[in-house]
1. So helix-only ellipticity at 222 nm (-39500 (n - 2.57) for each DSSP H run of 4 or more, over all residues; to 500), computed for just one structure, reads -10500; which one of 1, 2 is that?
2. State the single structure among 1, 2 that was used to calculate distance in nm of label points 7 Å out along Cα→Cβ at positions 111 and 199, giving 3.4.
3. Looking at structures 1, 2, which one was semi-axes √(5λ) of the Cα gyration tensor in Å, for residues 87-166 alone calculated from, given that it came out as 29, 14, 10?
4. Comparing structures 1, 2 by FRET efficiency 1/(1 + (r/R0)^6) of positions 79 and 103 (r between Cβ atoms, R0 = 35 Å, to 0.05), which one has the largest value?
5. Of the structures labelled 1, 2, one was used to calculate distance in nm of label points 7 Å out along Cα→Cβ at positions 119 and 183, giving 3.5. Name it.
6. Quick one: mean count of other Cβ atoms within 10 Å over residues 31-38 came out at 18.9 when computed from one of 1, 2, so which one is it?
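Rule-based calculations on the coordinates, nothing more; no lab input. Keep in mind the model is a prediction, meaning the values are calculated, not measured. Cβ atoms are built from the backbone, for glycine too; each structure is taken alone.
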Structure 1
Amino acid sequence: MAAPVRFGQAVVGPPGSGKSTYCGGMQEFLRAAGRQVAVVNLDPANDALPFAADVDLAELVTVADVMQTLALGPNGALLYCMEYLEKNVDWLLKKLRPLHDKYILFDFPGQVELYTHNAAVPRLLRRLERENLRLTAVNLVDSHYCSDPGKFVSVLLTTLSTMLHLELPHINVLSKIDLAEKFGKLHFGLDFYTEVMDLERLTELLDDDPFTKKYRRLTERITGLVQDYGLVSFAPLNVADKHTMHRLVRLIDKANGYVFGAGEERSIQSLLACAVGAEFQDDVVGAAAERYLDADREDMEP
C-alpha cells in the first residue's frame, strides 16, 4: 500500500540567512492557522535550535563528533554528515513515520556546496519524494546582499545553480527584508531585486569599483545567463511580519499543490486565491518597500 501524500518544505540557503529562525517562525505561523506542523533539524552543526525539533539529526551524527573522530575540518565534516545521512536514510524514514499527519519543515545546513555541487542532498530529496513527500525548496538569501551589486550577482548565480541542482518546486526568498539597507541603501527599487529583470543596469554600477570593473565582461555574461534561464525571482520576507509570511505560504502551497487541511480556513475565496495566486506580487513588494526601505531614496536611472 502506497504511503499517504504528505507536504512540506526543504529550507535551504547560505549560512546566516535565517533558516532556523524561519523554521521556528513558520512553525508558529502555520500552527496559528490550524495546520499540524513538525520540524526536522537536518543540520548536524546546529546545537542551538530556536525551535523544538521533532526529529534531530544530532541523534545520528554531529559535526563535532566527525571532526574529532576523522580529523576533518568543519566543512569536510558537514559534507561527511550529509553523505552519512544519505547512506542511513532508513533512520530518517523511521523517524518520519509517526509524523504521517504533519506538514514537515526540513531545516537543512548552510553550506552552499550541498546545493550546488554535492549530490547527497539531491539524492536524499529524491528518496523523500518516493515516500510521497511533496516538498517545495525554500531558498533563503540575506536581503542585505542587494545593497552590493557584486554580491547580488553572486547570489543570482548561486540561486540559479541551486534551483537546477535540487530539481524541486522552488521559492527564493529575500530574508530579513527589514534589514535590507543595514549596510547601505539599495540602488534601485525593491521590485528590481525581486523580479530580477534589466540586470544590465546592475552591471553599470560595477564601474564604480576598480576591482569589479575589471570583471565587467564576465559579470555581463553571468547576468545574461541568469536572465536567459528566466527562472530566478524572489519574495520579500520578514519572519515577524504576518503579511509577508502569509504571502510566502500562499506561494509555497501553490508550488507543491498543498490542499488546505481541515483545521484551516476553507472558504471558497481562500481556496481560489491559493490556486490562482490572486494576491498580486507587486502589492506585496510595494508594501514591503514602503514599510522597510528608505522612502526618500529614488531609483537610479539607467
Structure 2
Amino acid sequence: MAVRLTLNNGQRIPQVALGTSRISAGNLEVTIRRALEMGYRHIDTAFMYGNEAAIGKVVEEYLETSNLTRQDLFITTKLFPSYMKGTAVGPALDESLRRLRLNYIDLFLIHVPCAMKELDNYPLKPQQPTEFMAVDLKETWKAMEETVYNGKAHSIGVCSCNSKQLDYICKTARIQPVVNQVEAHARLPQRKLHDYCKPRKILLQAFCPLGSPNFSGPVALNVVQSSDNLVEHRVIIDIAEKHNRTPGQVLLRNLVQRGMAVIPKSENPQRMEENLRLFSFSLSEEDMIQIDKLETGERRFQLAWYKGHPEYPFDEEF
C-alpha cells in the first residue's frame, strides 16, 4: 500500500499513482481492475487521454463489488487546453465527471499552461489542437477555484508549469495549487523547480519517472536510445543489486525519498506490483549521490505541439 502525503489543503494523496496515458485501449480495463486489486488507490487520467469512460466503468464496478468506498480512492484528471477560457472550465470538468461516473474529482489539474483554440464539443479522444489562443492563466485558475467551491473538485493544481507561471498564479490565487505535475527522473531531477515548490508547499509529482526509455512521438522530440535507458544503466543496476531490488524500484525510490509523488505507467503485472513496493527499503546517501551524477537536463517530453506559444513553459530555466 502506498504512503499518503498531505497536500497544502490537508487532503491526503497516495505517493504512488498508476499512470494511464499510454495504456493500450484493449488492455485498459483489465489493467485498472488489476491495479485496484493490487492496492493502487490513486489513478491518474486526463480528458486528453480519451480513457476516462473506461476507467470510470471499472472504478464503478469495483466499488460495487469490493469493500472499498469512494473515499478510499484518489482520482486525478486534467483540463484539456481547448477548455481554458473561464466559462469553459466548469463544463469541461462536468464532462470528465460524467465519463468517470463520479460526483467529484480528488485532483483537477491544468494539463498544460498553453491555451489552445476552443472546442464547442467534447470528442471521445480529442486531437491535439494546433491553433494558439490567448487566455490569461489567472482567468483559468479562477475558474478552477470555482470547481472547489462547488464541491466538484477537492484539490486543484497544474502540470508542466515553470516557477514564473506558478508565481503568477499564486500571487492572486484564493486557493493555492497543491500539485505541479512535471517530467522528473534521474536525467531531469528538477532540483531548482523542486526547491521553488517546497517552501510553497506545492507537491512536485513526477510523470515519466523512469525516463520513458525508447518512447517517441509528437511530445517526445528525441527517441531515447537503449544506451540511455535508465533501467539498464550500470549505476542503477549496481544499486539495485546491492538492495536486492529492481532498477525501476531504485529510480522510483530516489524520487520518493526526495519527497516527490510518482506516476509510473505499466501494463505488466509484475512491474505494477514492484512499482508499489517502494517503502520497505531506503537508498543510502551514497546511492543518492551516485544517482545525482546521472543528471543531464535532458527533457524527454518537450511538448512539441506548444512550441512558440507565449506560455510555452520550457523556455525558462525552471
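1. 2
2. 2
3. Comparing all candidates, it corresponds to 1.
4. Ranking 1, 2 on FRET efficiency 1/(1 + (r/R0)^6) of positions 79 and 103 (r between Cβ atoms, R0 = 35 Å, to 0.05), first place is 2.
5. 1
6. Considering all the candidates, the number was obtained from 2.
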